[in-house]
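We did not get these values from a lab; they are worked out from the coordinates using the rules stated. Owing to the predicted nature of the structure, the values given are computational and were not obtained by experimental measurement. Cβ atoms are built from the backbone, for glycine too; each structure is taken alone.
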Structure I
Amino acid sequence: MSGVRSRPPLELWGGVECTRNRVGDRTFDQLERTGHATRPRDLDLIATTGVRAVRYPVLWERIAPNGLADADWTWADERLERLRELEVRPIVGLLHHGSGPRDTSLLDPEFVQKFARYAEAFAERYPWIEEYAPINEPLTTARFSGLYGHWHPHDRDERTMTDILVRQCLAVARAMRAIERVNPDARLILNEDVATVQSTRTMAYEAAFQNDRRWLTYDLLCGRVDREHPLWDRLSLERLEADGVAELAEDPRVPDVLGVDYYITSERFLDDRVERYPDREPNDDAGRRFVDVEAVRVCARLSGWAGTLRQVWNRYGLPIAITEAHLAGHREDQVRWLRDAWNAATEARDDGIDVRAVTTWSMFGAFDWDSLVTVEGTFYEPGAFDVRGPAPRPTAVAAEMRALAGLGEPPDAADGPGWWDRDDRFLYPAVASSVPERPAPNRFQPTRSARSARRILVIGGSGRLGAALVSSCHTRALECVAPGRDVVDLLEPKTIDAALKRERPWAVIVAAGIADVHVAEAWPALVGDVNADGTAAVAERCAAAGIRCAVFSSDQVFAGAPGVYDEAAAPRPSGAYGRSKARMEQLVAASAPSTLIVRCGDLFGLVGDQLDDALASLARGGTVSAMAAPSSSATFAPALVEAVLDLSIDGASGVWHLCHDEAVTPLALTSRAAAATGFDPRSVLHADGGADPDDAGGVTLISRRGRVLPSLDESLAVLAGRWTERRLSASA
């Protein structure tokens, strides 16, 4: 119909995690941690995902740490020009959970003017840029810096929190006015985490306060904070009238787009029945004790993406973009979370809500959010790309992005509900929800080929490793089937063909084979037929059918010459078992190069394995013996299983060393596991007369492709926790 403007399609955006927060005298810089700061070619990777725009940081502290007179724009010049060449629009962020250069802070009375001058200088240098998200999540920063004390200036009161919030919002408004003097077409995208708070009736007063507080960033910029605002008295806003509140009310800078950030752990539930949560430390509010817990762990219903989008629309009626869609977790759940955000945006648009875009956040992942970026640790959450190797590696999230952009097929593994949609999400007795019930969403399924509804085929599911794989698949809601040896026999190729035809898997994991080195020495021909020829036959058939395949090798392929080896090293086996694995690798590389070949050391952490038996003996008050040589890159089997599934979902191929960051002897491993579990490590005796564990020649695997397993100490801590839970369960 002439004269009718068609609605623009829902856009896919990306985002680069760029937090640069201060903790005491230390600065935590996500651009440095992820390596993006020194990898300009990352921008080309971003473009391959099909995004139309990217939230991109040109941070005040990075460009002008010593003032505008000494600003160095080189970094920004190169990257913004490349984005322009790639036809990816930058949505520029100028401050991201930061507090500015060292000559200012979030409590500096001149913070607003200084920030506005930086924004104007940026606009004068890049007048062609039109979209800005000047300060990321002002309320979140204010809470973490002024109320909870996590970040600089480390205060813990509502007054400081409110001061910081108002100052940031005023800085946004004045920065945009400065930018608009250069480019009148500049658009403000203001993002905030606006998750709902639910509660028991007793705690309804606190939930009401927090549900009002979550809107403050939007309210301030929209000019809605005056003496009639519900938080005027609670937050003593009258004292800030002359310091920004009145200016924002009289001359607001209403955002052009409201950015909605929602994290599954941000939606909270407040419960005064503290006895329900024995593992949680209660809060105290003037003598009233209550627990603040993730709503997903206890509430029957959540607001979720759909409810949050509707709440924002009903309150403001302004265009909306989902500006951060990210989940830390297993790969399929990361994809499901992004897909849920896209589904919610699509359905909201169908209901008349003006949703413009969905942003995949943390394109290159993020570090240390398990400690709220207060401790420099090893915790890393991959995003669309995993940066733990020599170069960023695309994950299944990148594949999902390409599918949403119409550039490819979505990952098969993401079919099924995320953990937040399953009953096993509850850690505590479920409670009724205060959010309204809505019809179940029509899950968005991008167009896919006839491969839909496929599963993982685990060959060797009756063994310990195979059983662990099957168990993990069930826990992660990954469709899985594990036929017995009577159905799939590696010595009978026709049984392999029949299983592939019958099950139509999207991936096959071969956990079958002969692992006993004594059997291998006694029957070398049989072991070669099973471990080498049989496994290679599966991989070859999978490659021919376009099915992903993962097979297991061993550090024993290097047993003929103890030393340190990476993935590129040529095998040097000695025994029959090592030779069978080396031959398998050779056959698979030749006939099925798309196969994932996993080399690992001695496995531990499986129920009934040698270490498990040793801990059981120690629990009965006995002693155990372990060899003090040789050393091996021991591998925590539960972590191995999760990594193999993630890599399979990502479509990884070739040889990967999945092991920990150090090699240990059986004696050292048993002693450290005993200590972690609370037993006396002196009860672990030398089985071979006391050889020095530090001088025990063996094979050490190192990875050049990326260390995706936790450290050995972290794995032993997990092992100890699981083992203790089993003991408590058994005693109960």
Structure II
Amino acid sequence: MSLTTGTWLGPYEILALLGRGGMGEVWKARDTRLNRIVAVKRLTEQHSGRFEQEARAIAALNHPHICQIYDVGPDYLVLEYVEGQTLADRLRSGRGSGLPLEEALRIARQIVEGLEEAHRSGILHRDLKPGNVMITTTGTAKLLDFGLAKLVGVDADVTRTQNGVVLGTAAYMSPEQAEGRPLDVRSDVFSFGVVLYEMLSGNRAFGGTTALQIMNAVVRDEPPSLQTSPALDRIVRRCLQKLPGQRFQTMGELRAALEQPATEPSTLLARAPSIAVLPFANMSADKENEYFSDGLTEEIINALANMPGVKVAGRTSSFFFRGKDLEFGEIGKRLNVDHILEGSVRKAGSRIRVTAQLITVADGFHLWSETYDRELTDIFALQDEVTNAIARALQVRLSPETSPLRRHAPDLRAYDAYLKALDHWSKSSPRSIVRVKEFLDKAIAFDPEFASAHTSLGLYYSMVASLGIRSTREVIPLARAAVHEALRIEPALPEAHALLGVWAGGYDNYDWHAAEQHWRVAMAREPVSCHVRFWYGNHYLLPLGRFQDALVAMEKGLEGDPINLLYRHHLAVCLRNAGRLEDAEAELRRVLELGEDFPMAVGTLGAVCAQQGRLGEALMLTEKAHALMPESNPIAGQLAALLVLTGSTSRAEALLERLRPGTLCGAPTGMAVFHAMCGEFDRAAEWTERAIEARYPLLVPTLGPLLYSSSKWPVLARMMNLSQQPLRSRNEN
């Protein structure tokens, strides 16, 4: 019998239709026996097989934040009638801006309490979404529709129907639900995180125009950071971890986390301050002094980045806008910051004048400005003064532990040499790399207690090994000595411990346990540097085959330096290693939009095109990459393979003649690339063994996509103390 207004269903007088959904219809009705208003849920015939499950699940629950069941009929439920609106309707009325913070937190805690009770009774919701949360006229949240709930441990894989159809609502389901895998309480934790994200931001965490696109986003993508507060962003991101083991493990844990921020209202009621420091203009008569103004800019960036609760755009992203005629609003939008610091430096003899202005992106108003005239010997006190003034303007409270004041003021000659080293570092040419070492050596000679110079020297050695300029075995002892000297001076330097982690894993003895210990120390103190976080993903998680974890860490690092082309390239390499070739290609093309001749991106895009069978395009790109990076032997091997595959064997032979002796840095890796791309996996494995012996630093990211699926990989992986299974096939539960 179909229901209409005025009809009867047993003792229930049907009054009005409340809504329709995929499972059935909900009607407002009057219970004539008790003279009370109720809600009658009538299931459609195709879902009647799940009716008993729903009735049993809801009837077992009795909690103020769960809609109560009153009666069960042959094909209907009689439920508590809740006067109010759904959370979905409440969010729509907010016009895309999310809910006020206090309201969102109150509703979130009530949802968690209801789910905690359900989980205590052994019941999952499995369809948590704003449409299944009612907000009463008094502001109380009640969970509706346990129609997709199941008893934990019973019928353990009912995620799919017999036809393989995934149950749930695409935008709010967990990755394991989207993939049709067994669920537990942590699936509801993920769905709650999606709902909380929408309450706080007004936007869905995962978008798409079709259910398939949305589910792909749920499995692969990370939503943009919440701007509400760092504390809530951390809570939501932990809920939204792709791997269940990395989420809150129970609703009790989640409830405790939501209660904690209540004691820190100042953290929650305002967006964390965010700032980009644009390169200070060099106003000196000597234009060669630009290295000094750039160095001052970088020092201020570093000092601000060490303040908990302040989001600071990294140097690479901020300096990207030098010389570009863009409004502050556009720069703020592209870097996702609310404030911009700009200034100028005039250096004359022993005197220096610095002007600085802090500007609010939203309206262009000056929040703070100051001019400083100082002796050059006061440069370090001036940097600290500027940084503290910005902190006060941003209303950041500093404790003695978080103050940007430096421990050691280096010798001015050492500092000048150090700034010149950083300037040459940013130019990235072969000649400038030589000058980096020259100026770092000078800085250390002038001031042996200058810890940052020692750390930068260690990073320099790491860089020349990665670029194939010098062999890994030759430079790592030098690098380690430099970093240990830095740690003698400042034992807690995060970047120094991070470099030790890099070398212990991929560059030295493949000691991943020792590497993990170093990474723990490097990331022990908040705020974690965006660079350290990115290195952790790139140098530790990626080689271990923990691709999703690596992507999360790398994307988190990129939040602080979003236009760092090198980092964006490495993110694409990780996507390629994870088998996500289309995503890798899209990321590489974004890099090339910003820097059309960025050589690493050109070469990797050629490799991705080759994997997709587009050999003509791959050859064109690899030719360009080889011209830009003639010293890269892996690129030479890639070019030789593409020449063979497209019929230009004689040109390929000329390239291989240079690589075959295997004495050049990276030559064994280049030969391994060549043979793997040609399908000669036995030969590729032989050359890979030589590359492993030589400790080529980028071996796994470079060769992994070509060898993971080969029968040779388990032996090669064992030589590097990695999983003996092809990494892409591992189940990351």
| message | When Rg/Rh (Cα atoms, Kirkwood Rh), for residues 426-713 alone is computed for each of I, II, which one produces 0.96? | response | II
| query | FRET efficiency 1/(1 + (r/R0)^6) of positions 522 and 706 (r between Cβ atoms, R0 = 35 Å, to 0.05) computed as 0.70: which structure among I, II? | reply | II
| query | Among the shown structures I, II, from which was the value 15.6 of Kirkwood radius over Cα pairs in Å, for residues 202-297 alone calculated? | reply | I
| task | Using distance in nm of label points 7 Å out along Cα→Cβ at positions 594 and 642 as the calculated read-out, with 2.9 as its value, let me know the right label among I, II. | result | I
| For helix-only ellipticity at 222 nm (-39500 (n - 2.57) for each DSSP H run of 4 or more, over all residues; to 500) computed as -10500, the structure of I, II it came from | I
